[in-house]
Structure P
Amino acid sequence: MHSSELRGVRFPPGKRRGLFRVEGFSAEDVDGFLRECEVAVRAYENGGTPRLRSEDVVTRQLLTSARHGGSYDMDAVSEFLDRVAAALHEHEQRVS
C-alpha cells in the first residue's frame, strides 16, 4: 500500500437502522485516523520510523456516530484498516 492510497479514500455512509437511526463510525474520527496512517506509511516510504505501528491500527477503537452523513459504513472501514495494518506490518518486518 502506498501512502497516496490513504488520501481521499471514500467509504459508503453508515447503515440505516430504522427511520432516524444510522449506525457507523464517525467520519471525523476515521478521517483523522487515516491522516495519521498516511503519515506513518509515508515515513516508511522515506526511510523513517513512524510512531504509529500496525498494532495501533488493529487495537484502535473508533468513535461511532448515529448521524446520517456523519458516519461511514463500519464493515468498509474495518476492511480498509485491515489492509493498512497489514501494510504497516510488512514495513515493520523489513525494518527489524
Structure Q
Amino acid sequence: MSNEDREKLLIAYDIIGSKWTIHILFTLSYGPKKFSEMTRSIPSITQRILSQRLKELQHHNLVKRTSPQRPTRTMYELTPKGVALATFIPCLMDWGTQN
C-alpha cells in the first residue's frame, strides 16, 4: 500500500471510525431529521454524544444543520458528500448479515 493510500484510509477512518457515526449517517440517509427524532432512532446514544458527533460531521461537511420553518425547528440532513459516504452502509450491513 502506498503512503498516499494509507493517508486516504486514515482520513476516512478518522471521520467514520467514531462510535455512532455510521448509525447517524444511516439514520440521516432516510432524509432530514430533528435532533429528537434521531435520539429516538438511535436509542442507546446519549444526547451529549449525538450532539458531539453531529458537530464533527458538520465540521467534515457530511451533515448540515438547517432551520427550514418558523418558529425555528432545527433539522439535520446529509450533504452531497454525506450522501456519497452513506452509500457504502448497505454493503456493510449485507456483509454483517452474511458473516
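What follows is calculated from the coordinates using simple rules that are stated; it is not laboratory data. Here the structure is a predicted model, which is why all the values come from computation and not from measurement. Cβ atoms are built from the backbone, for glycine too; each structure is taken alone.
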One of P, Q was used to calculate mean count of other Cβ atoms within 10 Å over residues 36-43, yielding 19.1; that structure is P
Determine which structure produced the value 39 for relative contact order in percent (Cα under 8 Å, 6 or more apart), calculated from the coordinates; the candidates are P, Q.
P
Please state which of the structures P, Q yields 1.3 when distance in nm of label points 7 Å out along Cα→Cβ at positions 12 and 84 is computed from it.
Q
Assuming 51, 22, 17 is Cα extents along the principal axes in Å as calculated from a single structure, say which of P, Q it is.
P
Among P, Q, structure where distance in nm of label points 7 Å out along Cα→Cβ at positions 4 and 44 as derived comes to 1.8
P
